[in-house]
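Chemist: Got some structures for you, see below.
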Structure P
Amino acid sequence: MKFQTTIDRRLTGRHKKSFLFTGVDNIQNKDILDIGCSFGWFEKWAIENGCKSIIGIEPDGKDLENAQKQVPGAKYIKGSVLALPLHDKSVDIVVMWEVLEHLPKNAEEKTFLEVCRVLTDGGKLCLSIPNCTFWSCILDPAWWLIGHRHYSEERLRKIAVETGFEVEQVAYGGGFWELQSMILLYVFKWLFKREVPFKEWFEEKREAEYQSKAGWTNIFVMLKKA
C-alpha cells in the first residue's frame, strides 16, 4: 500500500499516549498552541474533546495544507517556535510532541523561554522527546545518520527550572517495538514510498508498550509556568 499521511493511517501508540498524558480535563475550554502540528492529529483530538481553540504551527507549508484539509476547525500558522507569532500570555496550553530534538542545536533554552512568553500565568507545556539511553540511541537510525538528539530527564528538568517552569509530571513510554517500527518506517517510507508490511500488527505491539509503565524510548513531560 502507498504511504499515506492521513490521521487514521499515521496515528500510533505514541500519539495515543500523548492524549492520555495531556488529559481531557486539562484541555476543555482552553486555548491551545500545538508546535510542530504535522498532519493535525492533536488538533483533531483537542477539538473533539472540547478545547476553546487550537493553533497549529509548522515551518512546512505542505504539512499545514495537509492538516487544514483533515482538521479545518483549527487555525494554522506557518512559523517557528524560536519566534512565535503570538502575543504574550495568549494561550493556556502549549504542546510540543517530538519536536525539540529537530530544532537547531542548543536552541532548547530559547525555545522554552519563547513558550513561557506566550503562556498565561500557570499555563502548561506538555512535550515528548526521545529518551537518552544506550539502546534508544544505538537503535535509532537518525541518531547515527543526522545526529537525532536524545534527552535525559535530568537535562529536561534543568532546562525547565532555568526558563521559568516547574515540573508537574513525567512519564515514559515505548520500547523494542517502537524502535523496530521506526526502523522499518524509515526504510519503507523513504526508499519505497510505501506502508510498512503488517502495519496493523506492529501498531498493536507499539500501543501495548505505550500503555505499560515500563517504557524507555520516549519521555513525556508536563511543565507549569511558575
Structure Q
Amino acid sequence: MNISGENFNKFCEQLGERLKATLPGTEAHLKMASRLRLQEMVNAYNTENAIKSAVLILFYLDKNKVSIPFILRPDYNGVHSGQVAFPGGRYEKDDKSMIETALREAQEEVNIDPNKVSILGTLTNLYIPPSNYIVTPVVAFTETKPDFVRDPSEVAQIIEAEIDFLFNPDLRKEKIINVRGYEIEAPYFDIDNYVVWGATAMMLSELTEVIESIN
C-alpha cells in the first residue's frame, strides 16, 4: 500500500469517512492480543469504574513519507514501564471530551500543537486490565510535521515511524516478553527494532484493518 505526499490529503479524507462507519473492534484487537489477554477474555470485564483516557494517533508527512509518532515510556515502578505507546493519558475533569484529552496529553508529552491538528475520528475503545484504563484512540492528521519536544518525566524517547510497517506481515512477530517478573507470550509489531505490543499493538491492528478496508 503506497500512502505518500501525493495522496496524503485524499487518504486522510477517506480515512475520516471510514471512521464514521462500523469498526472492526474486538475482532481486530484480538489478532494482536497476548496469550494472557486471550485467556482473560473468557471473563467479562466490568469497566464501570475504569479510568477514562485517550491517546492520539497522528498522521503527518516527513520527507514525503507518512509517519506516526510513538513514545517510549521511561522505566518506572508501574505496569507500563519501558513500553512503546501513543502519546496520551487520563481524562481530566476540565477536558470537554476524550478528543480534548488526547490533544492535551500529546501537547504535554511531545509538544504537538493542538491548533494544527485535524481530527478524523476515533477507533474502538479498549480496556486495559492491568491499569484499569479504558482508552479512546483518537485518529488525526496535521499538514506539517510537529516540532517534537519530549517531556523527560513522561517520555524517554520519541519514535517516528513510517506507516509502511502496518502492511508488512514480516514485521508482525511473536516472543516471550518479561513484565515485572512474569513471562507473557505476545504478538508484537517490530517498529524500527522496537517491540510494540499489548494495547498499542491491538489498536494498531484495528487501525490497519480500517485503512485496508478503504482500498
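Taken together, the values in this text are just the output of simple stated rules run on the coordinates, not laboratory data. Owing to the predicted nature of the structure, the values given are computational and were not obtained by experimental measurement. Cβ atoms are built from the backbone, for glycine too; each structure is taken alone.
Chemist: Looking just at FRET efficiency 1/(1 + (r/R0)^6) of positions 105 and 177 (r between Cβ atoms, R0 = 30 Å, to 0.05), which of the labels P, Q belongs to the structure with the highest value? Don't jump to the answer; show the numbers that get you there.
Modeler: Details: P: 0.50; Q: 0.75.
If we compare FRET efficiency 1/(1 + (r/R0)^6) of positions 105 and 177 (r between Cβ atoms, R0 = 30 Å, to 0.05) over P, Q, the biggest value is for Q.
Chemist: By the measure distance in nm of label points 7 Å out along Cα→Cβ at positions 65 and 153, tell me the structure among P, Q with the highest figure.
Modeler: Ranking P, Q on distance in nm of label points 7 Å out along Cα→Cβ at positions 65 and 153, first place is P.
Chemist: A value of 15.9, 43 was computed for Rg and Dmax of the Cα atoms in Å, for residues 89-192 alone; which of P, Q is the source structure?
Modeler: The correct label is Q.
Chemist: Starting from the value 29: which structure in P, Q was relative contact order in percent (Cα under 8 Å, 6 or more apart) calculated from?
Modeler: The read-out comes from structure Q.
Chemist: For which of P, Q does mean count of other Cβ atoms within 10 Å over residues 17-24, calculated from the coordinates, equal 13.2?
Modeler: Only one of P, Q returns 13.2 for mean count of other Cβ atoms within 10 Å over residues 17-24, namely Q.
Chemist: Let me ask you something else. Determine which structure produced the value -11500 for helix-only ellipticity at 222 nm (-39500 (n - 2.57) for each DSSP H run of 4 or more, over all residues; to 500), calculated from the coordinates; the candidates are P, Q. The partial results should precede the final answer.
Modeler: On the way: P: -11500; Q: -7000.
The read-out was computed on structure P.
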